[in-house]
Structure 1
Amino acid sequence: MKRTKILSLGLVAAMLLSMAACSKKETTEALTSHPENHSEATTPAIQDTPAIDGYNLLWADEFDGETMDESKWSYDPHEPGWTNNELQEYTTSTDNVFVRDGKLVLKAIKTEKNGKDYYTSGKVKGQNKTDFTYGKVVVSAKVPEGQGLWPAIWMMPQDESRYGQWPKCGEIDIMEVLGSDTTTSYSTIHYGEPHGEQQGTIVKTGNDSFSSSFHEYSVEWEPGEMRFYTDGELVLTVNDWFTAVEGEDDKPYPAPFDQPFFVQLNLAVGGNWPGNPDASTDFSKAEFEIDYVRVYQKPSYDTNVKKPEKPFREALPDGNFIRNGNFSEVEDLTDDVDWKFLLFNDGVGEAKIENGAMVISSTNCGTEEYSVQLVHPDLPMRKGHKYKLTFDIKAEEERRCIVCVSAPNAGWIRYFPDTTIHLTTEWQTFEYEFDMTEKDDNNGRLEFNMGKYGETATIYITNVRVEEISG
């Protein structure tokens, strides 16, 4: 990649490398006041790295050398099954981690061990070398395509025990892509106990994908907010996280994201989310390529922040929390307001509002129940309250549909469990009551999942209601 030479920020970076974290005080403080909060790191060499208004370069790696710079990165070896039931062994081998043509390459390799398929791959981390508190991380990368491959750019705390083991410690996922669908990239944060998470996605269309070319992923991490971008497009903004030990009060906000974190890069094989490789996975091309990693920091951050209060929204005058439940209004089904239609994992279809009903037609059911999905977010769910879900539904031929009320910000637990309903060509009314037994959540989500099972008959839905009946 051609880069334009700019005025070196090496001097600024050298000073800032030992001053990356602000202690939490109720004032606006210069980063220079807390050198003890940063791990010792080597001064970065002069880089051909672009400046960003309002930021100083903290450190960067353009991967212009012959080998990985071990002053910035460490190998992170782990045995298979270390986490998420993944299949790979992370090694220190230069077959799995190497620099080629100005890029860091993490390569997954399929071999055989004891008569069974065996996988090795690469994972590197900046822990105790390039840790920092608050800043802007910018990474350019190209992901591999293939069932079971799972590249990630993410961050974990330098001291994972400060607030407790995962997820209480916090995790910042700048980018994750599943090799089975490299048109979709995910940005996520994990935190709290019970486990909370917030996630944003971006989808490429046409001939572009995250595996066809290099794309730029970034996060702007500040004391009271994180903003995630892909190719400069805002993907996710979060500011209302928490952490706690079960049964205890929340730790002072903005914990757990008020401590030094480090960047890490890896290429996983298999696991709970992507599933395992199959015969279609071409391991000769299983390479996660990273062109650069750049970390910037503002001269100071205001650490006097308070968690924003997000009031629970009121029901409509008729008691319904579902907006446009009778589909009397045609609305945009691609935004995050009211109804939204989603496709994942090979699902192909479309949705439209017509004649007072939501009409979902699909030509490929995909591999997961949520591959073809209609959702309504922003449902206020209060602990100890009782709710009733009602809707009318039919299909052009007999088939099934799965309905639930989920928790996108609380580890996708279910407030109303996944319930399979059998559709006929005649309208049927379904009614369910459920008790909310979890922590208050102002972002419950009603889901109609219509993927998997080889069924693609058109579905019609109307008169959808979620109402509180006691509490």
Structure 2
Amino acid sequence: MSRNHNKNNSDKRESLGITASKDEEFSEWYTQVIQKAGLADYTPVSGCIVFRPYSYAIWEKIQSFFDNKIKRSGVQNAYFPLLIPESLLNKEKEHVEGFSPEVAWVTHAGNSKLNEKLAIRPTSETIMYDSYRKWIRSYKDLPLRINQWNNVVRWEFKYAMPFMRTREFLWQEGHTAFATKEEADKEVLEILDYYAQIYEELLAIPVIKGRKTEKEKFAGADYTTSIEIFLPVGKGIQGATSHHLGQNFSKAFDISFSDKDCGKGYVWQNSWGITTRSIGILTIMHGDNKGLVLPPKIAPVQVVVVPIIFEKSKDKVIKNAQHIKKLLGKHSVILDDRTDYTSGFKFNEWELKGVPIRIEIGPKDLEKKQVILARRDTGDKKAVKILNLKKVVAETLMDIQESLFDKAKKSLDRSIVDIKDLKDFQRYASQEKMLRMKHCGNIKCEEAIKDNSGLKTLCIPFDQPEKVEGKCPHCGEPARYVVLFARSY
């Protein structure tokens, strides 16, 4: 191999690798990881990114998991228009006020001005419920449970961050209608549980389930439930939401039905969604200074086989590497038999992409009828007999999944501090912690905390004391519940 070839590989490796520290230069680290690992690319439109195949494969796994859950529950998929007439968007006052600053409008077709402005879908309540009004006539038409997988546009003017905060993102939005409040309440928690399973079972990320405060609930909802996550960079983030809309939209859109006694009633409605923000959360939660670290259940590639190639043994090694790939066929396996890159370059590339297991095989390994197995999460390497490889790989993938969750759970537990008084609050408010404290429930107090400290409420956890006694540490008023405060995305 020529000296120039080695130099080219060295240059490529330097440009491929992550040069920023996650702890010290987080913003630069994140930017490098999402680009160099092949998750996203920037476009000429600020806040709008390209989802490259690697990130879209992660999204497809989330889609598949959730889609199977909701279909088994009786939800059907459909699709509604991207463009929403202004008159429909304005039908629910609180809802439109909540979204109006973020709505992007279409005003012209070619050179002709439209008779009515069209909103580019920020969310689909209004366009869907106009149809629901026509479809629902009797209690026999209920429940109506529809979901759609789509994109939405919210023209935020805050600092854009790929996956975490973009003007266009992908999600699913479920919109359901029931004859009774009890049915709707039950579904809210059912869907929230599915979201928790996505994060905990697929992404290996622990969550806290709870209810949003009145200030933070979805515009137009009676109440909002959410799953909340605390990232190792010291910020909380909302993972997904499930809203009970009450009869707010059904009254605004006249979605009514005749019951068994021929009386008229308005339906009770829910909406719920999870977005591609989950990919950003995944990246930040597990990533390290080498790049992505992916839990096996969500990884597009679970195992990469890298043959150590020398000219004399090349054919024999590659043939055995192909056999190993076939042997591990129940998993997602790639054989990297490229001859124009060194083994070291390949190791760095697949580490950057977060592949859970790397299997190295060279001529000396063949003599011993073994391979070298390397774990992405810990960096540990060990020799494994080919005879035992299927079993060891399956066990290792399971252990990596569990270990990543356990590590994230310990980080979460260490990040929570219980606030007893104002002194405690002042001590921890400037630290990268999640503050668990009693609160009065007063919106003005909540706003004052945010204005003075930068902390906002994440949720009121479902796990509450049997009886909340005492006072709010911030304002001294009687406490209504325990709430979580943190800096957040």
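Nothing in this text is a laboratory measurement; each read-out follows from the coordinates by a stated rule. As the structure is a computational prediction, the values presented were derived from the model and not from experiment. Cβ atoms are built from the backbone, for glycine too; each structure is taken alone.
In table form, for the structure just shown:
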| item | result |
| --- | --- |
| Comparison of 1, 2 by FRET efficiency 1/(1 + (r/R0)^6) of positions 98 and 234 (r between Cβ atoms, R0 = 30 Å, to 0.05) - largest value held by | 2 |
| For semi-axes √(5λ) of the Cα gyration tensor in Å, for residues 82-129 alone computed as 20, 10, 9, the structure of 1, 2 it came from | 2 |
| Answer label among 1, 2 for the case where Cα Rg over 2.2 N^0.38 Å, calculated from the coordinates, equals 1.12 | 2 |
| Structure with the greatest value (metric mean count of other Cβ atoms within 10 Å over residues 58-65, set 1, 2) | 1 |
| Origin of the value 18.7, where Kirkwood radius over Cα pairs in Å, for residues 282-457 alone was derived from one of 1, 2 | 1 |
| Which entry (1, 2) yields the derived value -500 for helix-only ellipticity at 222 nm (-39500 (n - 2.57) for each DSSP H run of 4 or more, over all residues; to 500) | 1 |
| Of the structures 1, 2, the one that 2.0 was derived from, the read-out being distance in nm of label points 7 Å out along Cα→Cβ at positions 50 and 354 | 2 |
